[in-house]
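Before anything else, here is the set of structures, which you'll find just below.
Only the coordinates and a few stated rules stand behind these numbers; no lab work does. No experiment lies behind these values; they were computed from the predicted model shown. Cβ atoms are built from the backbone, for glycine too; each structure is taken alone.
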Structure P
């Protein structure tokens with residue numbers, strides 16, 4: 001009885017403590033004002049106002065990474081001139097960790113914090129400001145009060161001189177386009193902001209208003225983009241049965257050479273090459289990027305691995321399932337274009353062949369399992385070095401191949417009744433909508449098995465957790481196709497090295513595992529100067545007339561010291577695949593083909 005009374009009393013005390021903290025937090029008001037007094041020098045100035053405080057100290061933090069990009073980027077490194085004041089009086093605000101400032105707030109109910117952020121890194125995941133425009137990747141711009149991620153905030157942008165437009169998925173406040181509201185910090189950190197004089201156009205698709213914001217010019221055709229992007233939206237919405245947005249924004253940065261994308265809940269940032277829209281290949285590549293990042297609004301932003309939310313902005317979030325989150329999205333970026341009628345079956349199958357070629361020309365595919373590739377993204381995928389292709393495999397590339405294999409398996413085993421689309425829709429409805437949480441690896445596997453109608457332990461053991469060579473012909477054979485290596489009959493010798501021309505010097509960039517260069521000791525950063533005593537011109541030309549097994553003398557400068565390496569040439573192990581039809585396709589194979597390629 002005593003124990004019961006104590007437990008009851010303790011529970012009551014906890015209840016009142018939680019209620020008091022909740023009420024206190026509920027009174028907190030947070031707002032930001034962003035100005036650009038030195039945009040030409042790449043600075044954004046932030047004023048953060050916090051009121052309704054009741055604690056003796058307040059920890060302000062800057063995220064160390066941005067969701068969707070699995071690397072600790074240390075955004076606090078760009079912060080300077082941090083200060084905190086209340087009613088004009090400076091407060092003590094020491095920095096207590098790499099990304100945290102502790103403000104002494106005893107007897108203080110409101111605080112004004114000021115700091116500057118240097119913004120000069122061009123990418124889809126980092127902020128860039130100059131006199132022409134400002135791109136605010138919000139995880140690297142806005143600090144948040146510790147333990148208050150659920151708090152709403154308002155953001156007021158004061159444009160630099162001559163800037164007239166703003167593009168973001170954050171909602172306007174009182175009809176003011178330069179004042180926006182974030183319902184919590186997860187939304188704020190998932191809503192990049194573009195401000196400047198961007199070219200803005202839009203279209204409606206799947207009941208959603210889409211805005212496209214083009215920065216940096218380009219030879220794009222707005223009317224063509226409106227039609228084709230709408231087709232992508234409609235096709236992807238059909239996979240899941242609904243589009244959860246009311247408003248979605250594409251922020252496109254056009255560079256001389258650009259690429260990449262980063263997904264967000266109701267927007268995406270894309271990098272593109274401004275003069276590539278006029279070629280069919282360049283235009284198709286852009287549409288593929290659009291399809292990839294837009295597909296993420298379901299796959300990973302809502303249908304997600306269980307550890308990817310709620311987010312810990314201080315630490316890595318490890319998952320073995322990026323092969324689903326990213327690899328499957330890489331698969332859909334091409335199949336969606338086919339299903340939307342934006343590419344021919346032949347063009348799509350060429351993309352499949354290219355994907356297989358990339359995987360099979362990566363020595364690391366024989367070293368690193370797919371699940372491990374996902375887990376190690378934080379330390380490997382975003383930190384490649386000269387040996388990366390020898391030690392690892394991309395969860396994008398192999399994940400896309402596995403998605404294709406599972407799609408064909410499901411279509412074949414269900415005799416055309418189901419496809420991978422049905423798995424994605426089922427998982428979205430079950431875990432995002434019904435259970436309101438992320439999925440585990442085992443739960444996704446169960447969904448595959450549900451629609452394939454078979455146990456997939458062997459598949460997982462071979463291709464997800466193991467290193468079994470992929471049986472492409474088995475899976476493509478379901479649709480009446482096979483792969484053929486166009487280089488299979490060649491017997492050309494090779495050193496197995498990649499070279500760069502540095503002011504006329506031939507510098508080794510890569511050495512392929514198992515190649516002649518690998519076995520006989522050619523190193524990255526060696527300068528090749530001669531083969532068999534003849535000064536280096538073009539290596540491939542100098543190997544003409546040689547055959548595998550021949551011995552040559554390769555002269556290199558290593559750390560400015562000359563040395564001669566005896567090398568035994570090996571056959572060039574590179575492959576180049578194409579997808580071909582099998583003769584005499586059966587009715588079952590034609591059924592799978594029709595379902596898979598939407599013929």
Structure Q
């Protein structure tokens with residue numbers, strides 16, 4: 001009997017430790033012009049003498065420790081009678097409240113919100129955007145707890161847009177089954193322009209803040225086309241409802257994916273141009289594709305999340321890079337851009353990657369792993385030391401797609417790999433994939449090894465043999481700059497406080513080898529004063545270099561920290577590429593079949 005009794009005690013203790021408190025939030029905006037959100041958190045069914053409340057240090061989809069707790073002020077706690085309880089901050093993002101064994105407490109705090117981005121909260125007199133990881137605290141060890149979120153809009157605001165499920169019994173109140181759902185559900189509060197469209201069995205809400213020259217009917221039509229093409233790949237749309245929160249600024253961009261919503265930044269007056277509209281639709285395509293790739297089909301490290309620290313993965317080249325590849329593929333498939341325009345932009349991406357010295361230094365798998373310290377914190381040497389897992393990952397997606405289409409004689413492509421991975425790891429196994437598992441699926445679908453691609457291009461820095469893969473589709477990559485003889489310095493300058501200052505020096509360039517430094521003020525070149533009148537199309541330094549030849553010596557006089565220095569530079573031929581993609585003469589039927597399958601011609 002004593003063993004049974006001991007077992008009961010252990011089970012009771014375990015259940016008590018894992019018990020979930022009842023949690024309700026209320027967010028209000030008493031002074032929105034001061035950029036504060038007022039948060040009240042009510043916690044009931046407490047069974048311990050104290051409770052630790054934590055604020056996440058990062059938000060999923062944006063791989064940077066942002067220290068959201070830095071914006072918290074006036075943290076106070078009260079019991080059910082309104083008496084103040086002892087509360088102290090015990091580390092950078094944790095507050096301990098001594099509940100005194102009371103069953104219910106209320107916590108009040110304010111969050112300063114004045115950073116414009118798709119990842120951070122912003123409040124002013126016109127609206128409030130709540131990025132939940134920086135607004136809502138969670139009880140330590142209770143990420144699985146459900147919560148209610150009640151929003152009290154400012155007196156002049158009338159609308160709330162969010163992917164959270166609405167609670168029918170309470171006005172302006174929503175429910176989240178756990179904190180992962182809550183942190184994945186941004187909230188827009190204000191007077192946003194809201195319109196809707198149906199596509200692939202799902203209702204899509206578009207909430208436009210900031211005005212703009214958009215045409216709602218055009219957006220409904222074109223966004224629905226993107227939804228249809230992407231759903232076709234996976235055979236299922238995982239949502240019955242989806243929300244686009246769009247922030248329109250004078251100059252805006254960027255996006256952040258969520259489970260059944262996204263936040264997009266856009267330029268309010270660019271919708272009525274062909275290029276501006278396509279740019280916006282490309283962003284829509286990118287973030288919507290994340291519904292499957294990342295939010296459900298994901299690297300194994302990206303969920304369940306640890307909100308206290310970095311969550312490392314070397315597979316962001318798949319999670320973000322493949323999404324960058326597909327964003328333009330889908331606008332092409334949807335008929336929103338021509339094949340010629342798509343190939344022109346693709347050649348531009350190749351030029352950008354191959355002209356970045358860091359591409360020959362940092363493998364894309366390592367760039368993925370280092371996202372936490374590099375991607376969102378670029379400095380003057382970033383172009384020399386790393387590469388974007390977005391753009392390089394997109395190019396690896398490209399060559400994998402062409403390889404699979406060719407090796408299977410157009411029976412399969414990267415689409416089939418992504419669907420098979422989605423079915424296997426999200427639908428069946430309910431977990432993320434490992435790097436080895438993704439590679440195994442590539443090889444299973446294609447029927448061939450990807451050893452060389454992983455060795456040379458994913459985990460190595462060898463230049464991609466683009467023409468090997470383009471030849472499968474009867475295409476070729478041509479470098480129009482290969483025959484150029486322009487002289488090259490390798491330094492970028494900018495006008496700062498009336499001074500011409502070096503802002504970047506390219507690795508192994510003449511400027512790099514001669515010792516020209518970032519922050520050097522350029523005074524003269526070959527004893528000619530360099531004027532500080534800047535032409536936005538061509539800097540004064542570039543104008544001077546354009547009159548020189550390869551092999552010329554140039555004496556550059558600089559001011560470095562108050563000391564005048566002369567630096568002699570020997571110019572070389574400009575090594576940068578300017579690629580375009582063209583058809584091979586007389587492509588074979590097999591090549592044309594690959595091209596047709598790839599570009600959906």
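Hey, distance in nm of label points 7 Å out along Cα→Cβ at positions 41 and 545 derived from one of P, Q reads 6.4; which structure?
That value comes from structure P.
For mean count of other Cβ atoms within 10 Å over residues 281-288, the calculated result is 18.0, so let me know which of P, Q that is.
Source structure for this number: P.
Please state which of the structures P, Q yields 25.9 when mean count of other Cβ atoms within 10 Å over residues 313-320 is computed from it.
Clearly, the read-out refers to Q.
From which structure (P, Q) was distance in nm of label points 7 Å out along Cα→Cβ at positions 265 and 585 calculated, if the value obtained is 4.9?
Q
Thinking of P, Q, which structure, once Rg and Dmax of the Cα atoms in Å, for residues 33-96 alone is computed, gives back 14.5, 40?
Comparing all candidates, it corresponds to P.
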